Each structure stands twice: as C-alpha cells, then as structure tokens.
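Readers should treat all values here as calculations from the given coordinates under stated rules, not as data from a laboratory. For clarity, every value in this text was computed on a predicted model and none was experimentally measured. Cβ atoms are built from the backbone, for glycine too; each structure is taken alone.
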Structure 1
Amino acid sequence: MKEISLINHFKGAIGLRFFGLGPNLKPTNGLNKLQRFLNRNALWAKGRTINDLKKCLANSDVIVSLWVGNEIVGFGRALTDGIYRGVLWDIVIDQNHQGKGFGKLIVKNLLSSKKIKTTEKLYLMTTNQKSFYSQFNFKEVTNQNLLISEV
C-alpha cells in the first residue's frame, strides 16, 4: 500500500508553487499534478492555467493537499481575515478515493488551522454536498441571498 501524506502548506504554498514539492518535500511536479487533478475531479475548476493556480495559491491563507504516494488525491483551501469572516474553497477529493474519509481529513485540517479556528463566521458554497458539510456544523442559510458578479 502506498503511503498517505497530508500536507498543511505554509501560507501561499511556496514549495508547491515554485518547486512543485509534494510529500516529504520532494519535487513531484506538484503544480502540474494539481492542475490535472482539478481538471479530472471538479467541473467548476476545469481549465485553470498554471499561472492562475499560482496566483490562487499565493493569495490563499490556508492550503491542504492529500497524497497517496506521489499522486494528489485531495485538496482544499481557505481565505480569511483571521477574525470576522472566512471562506472555504476548492475542497476536492479524487473520484477514485471518495468514501475513504479523505474529505473529512481535508475539512478538519482546514478548520483546525490557526487562522481559521479564530474566525467568527465561515462560509462555504456547495452544489450537492450539504449533508457532508453538516457534520462540521455548516447549515443552509435561507434568510440571505448569494450574489455573484463576474468581472
């Protein structure tokens, strides 16, 4: 069985962005693997360029990746002001690794990070995973509207 590695990246995921580091801080072409992983497993993340992923990671406060051997099988990130509001983004588990507790592992690590756990209110958008996120005390909000502007 291949080794499972959870990486709590430093803010901005410098090792992943610049050196493609994966488990055990070894070069694994990690950024390209992340791009292929997102393309395969998240319709809303298809087509993200390497440069855009670099910007996305650089501006994220908390980043977690999960690896089996040298292949990425899970990912999640968060942004926060560290006190009032935060948002969880891009929580993805490889379709061949779902149902193994990997999603729980990613979310628990995001929520237990120093910057997120001191945040008063966390937001999360999901299309069809409401029941999964309810185990982490996320609740559907019906008295507010989600507004989107595509600039």
Structure 2
Amino acid sequence: MPRAKDTTSSRAVYGRAEDRYLDLVRRFPLRPLRTPADLDAAVAVVDSLVDRDDLSAPERDYLDVLGDLVEAYEDEAVPVEPVGDADLLRFLIGRKGVTQAEVAKGAGVAESTVSDVLAGRRTLTRAQVGKLSRYFRVGPGTFAG
C-alpha cells in the first residue's frame, strides 16, 4: 500500500548536504549561550562561516540559528552603546579591508554617499542600509545606531 505524503513538515530536506549541517552541530551544538566562553566559541564558528563566500543552504541555516543565539546572549549580557553610521561604516570597511570605492561598487551605493556618510554629512537611508548590510553580511539592525 502506498504511503501518504507527509504534508505536516515544512522543513527543508538537504540530502547529502545535511551531513555538513550535522558536522557543524557536532562541532558546536545549537543551544543557548550561557558564559563568555560560550560566546567566544560561537563567535569563532560564526567568523569561520561568514568569511566564506560559498556556504551551502544547510550551512547558511546553521549560521542563521547560531547568529540568533549570539545575538540573544549579547542582548542579555553585553551592553552596547549605539554607534553612528560613520563610525560603523568605518569599522566595517576596516574589518573587511576594502576601499570606499570597493564598498560603493560592491553594495550598489554611490561612492559620494559612502564618502558623505563617513564624513558625517549624511545618514543612511533604509535602502542603503539594506544594500550595505548585504554587502558586509550583517543584519540591517546593525545600522540602527
């Protein structure tokens, strides 16, 4: 007798790629972070994934969940002062090791906009925040200083 199709689950099935997801879970299980050491270990894993351009769907899923765990811990345990657009953009540019022109081209934002933001002459629009957050691979809320 044929089996009925299971329509109760909306989870993605990765097939062989699921092995990579499980490898990541074994390396650093997805559970609440409770100590600064937990945070440091999680950030090391996040950094190792964020630096890659070729993440598979399971790896992106793992990174999303781990990022949420890091954010939840930091929201609770690490007070953060708001940072302005210029300081944040300067930091992200330095961390990525790119020029203003490379940021503008890669993010699809006018070079004059990047220059004006860095000089403190303008703030970012919602559309620019979206483009820059995708380029730097940070959440748009990062720019909510």
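Annotations
- Among 1, 2, structure where volume of the Cα convex hull per residue in Å³, for residues 52-131 alone as derived comes to 111: 1
- Read-out distance in nm of label points 7 Å out along Cα→Cβ at positions 20 and 124, computed value 2.7, structure in 1, 2: 2
- Winner on FRET efficiency 1/(1 + (r/R0)^6) of positions 28 and 108 (r between Cβ atoms, R0 = 35 Å, to 0.05) once structures 1, 2 are ranked, highest first: 1
- Which of 1, 2 yields -18500 [helix-only ellipticity at 222 nm (-39500 (n - 2.57) for each DSSP H run of 4 or more, over all residues; to 500), calculated]: 2
- Ranked by distance in nm of label points 7 Å out along Cα→Cβ at positions 36 and 60, structures 1, 2 are topped by 2, which has the highest value.
- Origin of the derived value 1.5 (distance in nm of label points 7 Å out along Cα→Cβ at positions 44 and 76; candidates 1, 2): 1
- Top of 1, 2 by Cα Rg over 2.2 N^0.38 Å, largest first: 2
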